[in-house]
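Listed below are the structures to be examined.
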Structure P
Amino acid sequence: MNNTLGTTARLLGAGLRALLVLTVICGILYPLAVTGVAQALLSGRANGSEIKDHTGKVVGSSLIGQRYDLPKKDPADPDEAARPDLKWFQPRPSGGLGTNGVNTRYSLLVSGATNRAADSPELLESVEAAKAAVVRDNSTPGHRLTPADVPTDAVTSSGSGLDPHISPAYARLQADRVAERNGLDVERVRELVAAHTEGRQLGFIGEPRVNVLELNTALRALLRG
């Protein structure tokens, strides 16, 4: 009996010591080491790829898109359609982006695509409606658009619904409207778009792209002088 109790006590003691050692190694030392390496080598990504405005205030993440809409006429009405604030560059259409103040915060609703087939009447109808809206919103007295001018990403959402990027073609399409709405020289706005156009990763992966949040943050800084 005593031998059995002694063996049990030794096993319990060994188990508790192993638990304590593994807790210190796996629960304290390892997380601290990984965090230290991440902060030393990739601090921006480790902290959420934050984007800051000209005052140093965090306005969002470069990995998650934002919407730029006008305030609702009736904040209590959940069915009121969002109206884009045409002072700003607009992202891809998506139900996954929360409506936010301009470059001040972000809020996610859902992530995901519509799952509609390419020949879905509802999808085709929504694309045609989006194309007409892009033409209407971005045509200016000196720069009239046609449906053929509208790139695909201007009228379709990404698979996640949270894409922070648009194509350079869509950004350039919006330049005249943004310049007019803000009283800026259109060439200055086009230069801003060019400065925020990213090339393919490693020269061959992906497509050229423009991060909408970074572009609008730079636009806001330009407007404030």
Structure Q
Amino acid sequence: MLCSCSEDSPSEPKYVFDANVVCPAEGTNAYGEPNRGSFTDERDGQVYKYTTIGNQVWMAENLNFDNGSPCAKESCSEKGREYTPMDAQNACPNGWHLPTEIEWNILFDNVGGIDIAAARLKATEGWTPLNPGQASNGTDDCGFSLYPIPVIDNFVNHFKYTPDKAIDGYIALVWTGNPLDSTLGSPSTYGVLFETQKNSALIYRYYHKDYQSIRCVKD
């Protein structure tokens, strides 16, 4: 006999994001360090902000280590550098590493899921709406402070870095630490795409000539 569930049937409680629980600004993390602070890259003396989200500790700004990669803006310190997937593999400072796709997904889960992750990780300024009145900036609930980077707005070109043709304000692209894969003819791996008009993030395959930012995560 078929029966329908009653209105009193129990259901799983809906997840409610609370930054005070997921990424409190005060207190200490699993490493015994302040939840938010800064550290120095011993290779070149540059100082980077970091933030704790769940049990992960992330750089709160883009990497700016000079291994020959171009600056994302006229001033390298403003938005860091853009790296090819090969140059990105060993670019993070000692004690930090390029986050894998799994680690990115843990971050997304911590802020409420991939469908809302961009809205909560994007900076509260610097993003340009596609049309007047449309949403663009994020809420930056956890101090991740993700800004857009200059890119070629053309998927055919895989967002190759060409300074005289790049546009800024609409897209952020950040590498994952997935292993390089050459099965499609040229080395490729996955990056994370954030767009000005979307609350969601997207993990997408990019190739050996693509340039993207780096956010390192603590070992």
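None of the figures in this text is laboratory data; all of them are computed from the coordinates on show. Predicted, not measured: the structure shown is a model, and the values here were computed from it. Cβ atoms are built from the backbone, for glycine too; each structure is taken alone.
Work out the source of 59 here, i.e. which of P, Q gives that when percent of Cα pairs over 20 Å apart is computed.
Structure Q accounts for this read-out.
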Given that helix-only ellipticity at 222 nm (-39500 (n - 2.57) for each DSSP H run of 4 or more, over all residues; to 500), derived from a single structure, equals -13500, which label among P, Q identifies that structure? P
Of the structures labelled P, Q, one was used to calculate FRET efficiency 1/(1 + (r/R0)^6) of positions 22 and 62 (r between Cβ atoms, R0 = 35 Å, to 0.05), giving 0.40. Name it. P
When distance in nm of label points 7 Å out along Cα→Cβ at positions 38 and 190 is calculated, the result is 3.4; to which of the structures P, Q does this value belong? Q
